[in-house]
Structure 1
Amino acid sequence: MKKTVRSPGSATIINAIATGFGSAFGIGLDIVCEAKSTSNSITCSNDVGADNTLMELCVKKVFDHYNINDEEFGIDLKTKSTLPMASGLSSSSASSNAIVKVISAIVSEEFDLKPLDDLEIINMAIDASLDAGVTITGSFDDATASYFGGVVVTDNKNREFIIREKMSESPILVYMPNFYSKSGDSNPERMKLLAPLVETAFGFAKQKDYFKALNLNGLIYSATLGFNSSIAIDALEAGAIASGLSGTGSSFVAVVRQDSIDDVKSTWEKYDGRVIETFVDNDGCQLL
């Protein structure tokens, strides 16, 4: 049996590290996961040279849930990605969502068992990401924006939604510098010092003023983490609706109108890196 799942990444509106409350929205860059049942053993591979630990943990958690013995039933798992790794665009959330969903689909059909529901998939994927050490907060905001698409505002500590809805469809530009950052390299205690300012930004998100929240959050975290906030300000000056640091970096995102795409891309050309053009994703994680 063979199944394929596509799972989009997400961009940050509010980074949850400082307060435990976050917000994110789905973007068109994605991970496509192809899984095929085999007689035994689990084999994992990806096209970006990433460590396979997260992939293996996701498979193991699904197998454990269904009491599947990997010596009697196996999976050959492959992922292909258009998401830059370790860049603040939820590549680990997209990957873990896709893997848990596709393995659940295969195992439940193969053994005539009940498939995992959406929140079971998300929580299992988050637990695998925490075990793999690729997230600080559990990233319920990133995981749910990736899984459901659209925009979410969340209580990450309790894994609860405050808002979940479709987002107005706009072009999205991603500035990707020629270096990467890792969540494990960030200093959570330093970020928590600015919690009162992040709470102000989060207040905008709760009022559905997502673009103002994104702008303010980006400035706060850029200053805290040592990124150049001029990247976002230049995008705004060039006509972006909103722009800011995504996650803990190193990417910046800009929400733009069709007639400002070229101007924002042009202003970002002076920085060392590349610009990726994508879109708001309202579809989320889906079996293909």
Structure 2
Amino acid sequence: MHARTTLPANLVRLAEHRQGVLTRAELIGAGLGSNVIARMVRDWQVLARGVYVVPGDHDRWLQRVFAGIALGGAGAAVSGRTAVALWGLGERPSVIEVLSSKRRPASAPWLRWRRDDLDLRRVVSLEPARVCLEDAVVDAAADGSRSDALALVSLALQERRTTPQRLYDALHRRARVRHRALLLSAIGDSAAGAHSAFEHLYLATVERAHGLPPMQRQYTVPASQHDADGAYERYGLLIELDGVRYHDRAADEALDVLHATHGFNTTRLSWGRVDSDPCAVARMVAAVIGYDRLRRCRRCP
């Protein structure tokens, strides 16, 4: 780190902890004069007005996270997809989302400000500061597509990073949330055994919408101990909902042949097929199990 001899020891430690990020206010607070600061920061990177990076080997994404929090002022914390990434549930976004109570925080092209208008939001005291996992998931899910929202909620619950009740509570603290009905349904379905976004899609648009009898979810096939996504055991039908892009095709075919020799036929469904025409999928399943009380949904032709 350059200028280590001129920086006070407490600022050296702070910079090392925050991926090299220091603010002008912190330099002044350490007793450094304007002329000293001007000479010192001449070779430093400027992330935003009054926010610098001391030279060194740092994580550039985390630099921006720490810089955003510094610009956000007292009580600032990252939220949305940025917080989700810090919680280990998603990729690092290029734009850093920061929750701030400042009226006019400084702007930067890599920053997105969110007003802290909800006193019910919880901010956990970790570094970098972030909103709690449940609020992060709700915010990120509301900002994304329907499929992305389902996938994120499913991942958080499947990895047991939170509970359905905690996500329910986070949703109910908000007066308005995009995809609210979808998220509430997904949280409930996950608690009931729909462990993935795809399983929720099948449950909502194929099974429930058309009145199909519920399949046994996460069914363990006795002959192979394989956990199928679902089964109509009485009719010898296995349902796999993961799609071929998540599987080894040759291994799947061998497994399907093994199951067939023990009286189970396998229907493999892709996301695109279920999403684009759930009505046709429902009719197909009903035909296989001989179910003649299928009801029409609002999408049925």
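When FRET efficiency 1/(1 + (r/R0)^6) of positions 135 and 223 (r between Cβ atoms, R0 = 35 Å, to 0.05) is computed for each of 1, 2, which one produces 0.20?
Only structure 2 yields this read-out.
If Rg and Dmax of the Cα atoms in Å, for residues 175-262 alone computes to 13.1, 41, which of 1, 2 did it come from?
1
Comparing relative contact order in percent (Cα under 8 Å, 6 or more apart) across 1, 2, which structure shows the greatest value?
When relative contact order in percent (Cα under 8 Å, 6 or more apart) is computed for each of 1, 2, structure 1 gives the biggest number.
Out of 1, 2, which structure matches 53, 30, 24 when Cα extents along the principal axes in Å, for residues 31-150 alone is calculated? If you can, show how the numbers build up before the last one.
On the way: 1: 38, 29, 23; 2: 53, 30, 24.
It must be structure 2, since only it matches.
Any idea which of 1, 2 comes out highest on volume of the Cα convex hull per residue in Å³, for residues 15-86 alone?
Top value of volume of the Cα convex hull per residue in Å³, for residues 15-86 alone, among 1, 2, belongs to structure 1.
Tell me which structure, out of 1, 2, gives 166 once volume of the Cα convex hull per residue in Å³ is calculated.
Only structure 2 yields this read-out.
None of the figures in this text is laboratory data; all of them are computed from the coordinates on show. Keep in mind the model is a prediction, meaning the values are calculated, not measured. Cβ atoms are built from the backbone, for glycine too; each structure is taken alone.
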